[in-house]
Structure I
């Protein structure tokens, strides 16, 4: 009996990665706008962690097999439905889609925690990508998604690594985060942990430039200690 009680106490105090359990560990509703390689992988990881997801894309019928694979905690809908559904909304679309998305879903996204994985590539996204790179995505993305509690997250890891490195043997791979909303950052950190990675808050949204495309840490598989060492010193 004493052994059983000890195990129960341990299970209450620690997550599988050995981290202290958050005080509010209720499952979240997560809307996913753009269920490609990154969005689809995160949907699987978050469902496995007990969250509910609504996956969406421009062609939602194509996502029905994935939703069936994920089980009863997953459903399919339109981007508007995903934005309305989520306590948290993951946006993982081509960068050139952000202005239209922000206009069309302004009401649904207002006040929501939005995790932005989108990266600007001029060859795909045109001149607006060049402008976004000059400003830094932490400055550019909020202009396209006004009124949201935006966090830059999961943009500096490729989809293959996201799938293969999740919940690996410690030390875990680090995911850099940047945001201006402290509460939104706490939720983002929890979702990084639930996906099987180690969150590193780099700073406010302006610091997202430190892990944008082309930086030394972009798509590099680093531990939290290695990532902090590789990041530029704070001004």
Structure II
């Protein structure tokens, strides 16, 4: 009976699981893409030397952002943006998916910023000193010397962030935005069948994260091989 239910679900509701997988990957990809862009800017802010006396405004703003986002639950942030954005900017007429996507980007930005900051910090300071001694200014040193070396440290961690975001998107089901756990709730509620669709969704999550993890391992091996 159990396996018959699994087959029944795949035959009759397989399209919903595929739609949920598509929404999950779309939400994760958008989150990581924009999280990387804004995270890079935030990491630069946290390393900024712009100051007013002993006051470093960009560093303080960046630090407050990271600490607040990393110090509060993601579900709380989802609720916050879900209710806040439509009231702040009603003229944009944001749908639920957009509000949740913005919340995920805000969350991911804080974690990506720390990944990038750590990757930059891992580059030997002697590289920076050598570049400055050759006449490069701070901006040129960062773009031409530091960042190309930091990318090797950052890429695997960014890919791991993608894996984490895929799992965290399950929280978005609270707002029924169409991803995998939303489809699970829809199917289990319609059929009064809580276990079988949950197993299917669990297998899909596992396959997505397992395949990505193996790709990350391959990328890390290639990066290490290129250093030899």
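Here, each number is a calculation from the coordinates, and none is a lab measurement. Bear in mind the structure is a predicted one, so any value in this text is a computation, not a measurement. Cβ atoms are built from the backbone, for glycine too; each structure is taken alone.
Consider the structures I, II: one of them gives 24, 13, 7 for semi-axes √(5λ) of the Cα gyration tensor in Å, for residues 142-197 alone as calculated from the coordinates. Say which. That value comes from structure I. When P(r) over Cα pairs in 5 Å bins from 0, in percent is computed across structures I, II, the figure 1, 6, 11, 14, 15, 14, 11, 10, 7, 5, 3, 2, 1, 0, 0 traces back to II.
Of the structures labelled I, II, one was used to calculate helix-only ellipticity at 222 nm (-39500 (n - 2.57) for each DSSP H run of 4 or more, over all residues; to 500), giving -27000. Name it. Computing helix-only ellipticity at 222 nm (-39500 (n - 2.57) for each DSSP H run of 4 or more, over all residues; to 500) on every structure in I, II gives -27000 only for II.
Which of the displayed structures (I, II) returns the greatest value of relative contact order in percent (Cα under 8 Å, 6 or more apart) on calculation?
II
When mean count of other Cβ atoms within 10 Å over residues 54-61 is computed for each of I, II, the one that comes out at 12.8 is II.
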